[in-house]
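*Asks:* Following are the structures in question.
None of the figures in this text is laboratory data; all of them are computed from the coordinates on show. All values reported here derive from a predicted model rather than from experimental measurement. Cβ atoms are built from the backbone, for glycine too; each structure is taken alone.
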Structure P
Amino acid sequence: MRFNMETILATEDVIDVIGSLALCLNETETNELTFRIITMLGAKWFVYTTLLPPEFSAANESFRFFIGCKPELCQIYNKRMWMMNDPFFEYARTNTAPTVGSKIKVKTAGQAEIMRVSAEHGFRSGLVVPTHSSMDSNKRMGLLYIGSELPEEIGEPMLLRKRVQFGALGTELLHWWSNRLKQQAMRKFSLLDEEVELLQLSKKGVVANEIAALFDIKVTAAYRKLNVIKEKFNVDKIDQAVMKADAAGLLG
């Protein structure tokens, strides 16, 4: 069902607005709605990034963003390649609980510079919200970073009080990107829904004779279906197809 963006933007219930993110058709709509949500929750800026670790995807396909901050901050961040040294990502990789920016341990001069420049560009107070895939948090993760121009002693307690709502927002953004990447991957490999299901079963270790029983088909028919999948991924083994599908975001 299509929704009316103007109606949603006028809604006063923040949970209803967060729930509407799933209806957004593209990045522009999702970004606009996210900005509305963080404003409703008393914040000023946000950045959301979801990624696959390098071992699971090509480098140029690892990161996806929603940006709601000053453009010059993004330019500095990208030019200096701070993603490789980001203290917020270090926290998000090994934690699930939201925390304020001042609690993030800064280990290097480069990380201290990231914190300083971020504060200069509107993130005087910040809330770090890790988001992880429910299927495998080691493979797909994300980070929602919320910013306020209020000083830490005022802004951080305010943001922390809204951590449940911000956590729900982060989870919805992760789901949005996961669904988006899945749709793109299905088109790229010309996959049917049934073939994605077979890949998911294969990932769990289900073999051809078990697939045949589940689908009430002959074992030879199950092998044919798996062979078609291998051809679409241009691989020799179904395990290789599963790895490619997983890296593309199809399986979680």
Structure Q
Amino acid sequence: VGKTELCKALAEFLFDDERAVIRLDMSEYMEKHAVARLIGAPPGYVGHEEGGQLTEAVHRRPYSVVLLDEIEKAHPDVFNVLLQVLDDGRLTDAKGRTVDFSQSILVMTSNIGSRWIQELAQSDPEGMRDKVFAELKATFRPEFLNRLDEIVLFRSLSREDILGVVEIQLSLLAKRLSERDFHLEVTEEAKRFLAEVGYDPVYGARPLRRAIQRHLENPLSKAVLAGQFAPGARIRITRTGDHLAFETAPEVVQ
């Protein structure tokens, strides 16, 4: 629904670089020993010199957005580590080095309560919010929730939202193609077709990226490799039934 894109936008706005995002998938930290991976292995253990995946990344790039994805999957001991970060803005790693988090923005995503968002977002937004917060309180400890500055609820993407994402993805594709001297034209019908096949209210915009790759990028790449379009060509993409068609568009008269 845009949580990852929000982090990229935050990094771009705050640090002038959308790549200033440190992403950790918390499903990889479900075991008790996973804490050592965050802050580093203790002295005498394998990997001690490598440092922790969280502390080392922030030490190297303190001006970053730290994205902890699906935080509810992390082991309870991981939350003990995060409490220190949220409280003091610093964290001591296994080497005894204090890592400063005061210049970082921590963003934690969760799918807790997502069923209520899908069911009640349009009909009962207040009731939806109450149910989501009730599930959050049942899942996370009060001392953890009380240290969060803000909890933001994301509604499911509508078909019109997906159409907007199609526009963004196509503009990125057009930019890549222009670097190889190909020019792209996509009809409104073709855009709506991609929005239809890529729309999923449960999984958000993720299926859209696969739909664009399957229905547009892959067949277009094959057409270019087969010599159907020469450099400098203006490629028009239209909808034909349940697939997209590619043709050379007439030259634009200046």
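*Asks:* With helix-only ellipticity at 222 nm (-39500 (n - 2.57) for each DSSP H run of 4 or more, over all residues; to 500) coming out at -16500, pick the structure among P, Q it was computed from. Write down the numbers at each step before the final one.
*Replies:* Values: P: -16500; Q: -12500.
It was calculated from structure P.
*Asks:* Among P, Q, considering only Cα Rg over 2.2 N^0.38 Å, which has the greatest calculated value?
*Replies:* Q
*Asks:* A further question follows. If FRET efficiency 1/(1 + (r/R0)^6) of positions 79 and 207 (r between Cβ atoms, R0 = 25 Å, to 0.05) comes out at 0.00 when worked out from the coordinates, which of P, Q was used?
*Replies:* On the way: P: 0.00; Q: 0.20.
Derived from the structure labelled P.
*Asks:* Something else now. Work out FRET efficiency 1/(1 + (r/R0)^6) of positions 31 and 231 (r between Cβ atoms, R0 = 41 Å, to 0.05) for each of structures P, Q, then name the structure with the largest result.
*Replies:* Checked P, Q; max of FRET efficiency 1/(1 + (r/R0)^6) of positions 31 and 231 (r between Cβ atoms, R0 = 41 Å, to 0.05) sits with P.
*Asks:* Of the structures P, Q, report the one carrying the highest value of relative contact order in percent (Cα under 8 Å, 6 or more apart). Numbers along the way, then the final one.
*Replies:* Working: P: 18; Q: 14.
For this comparison of relative contact order in percent (Cα under 8 Å, 6 or more apart), the top structure is P.
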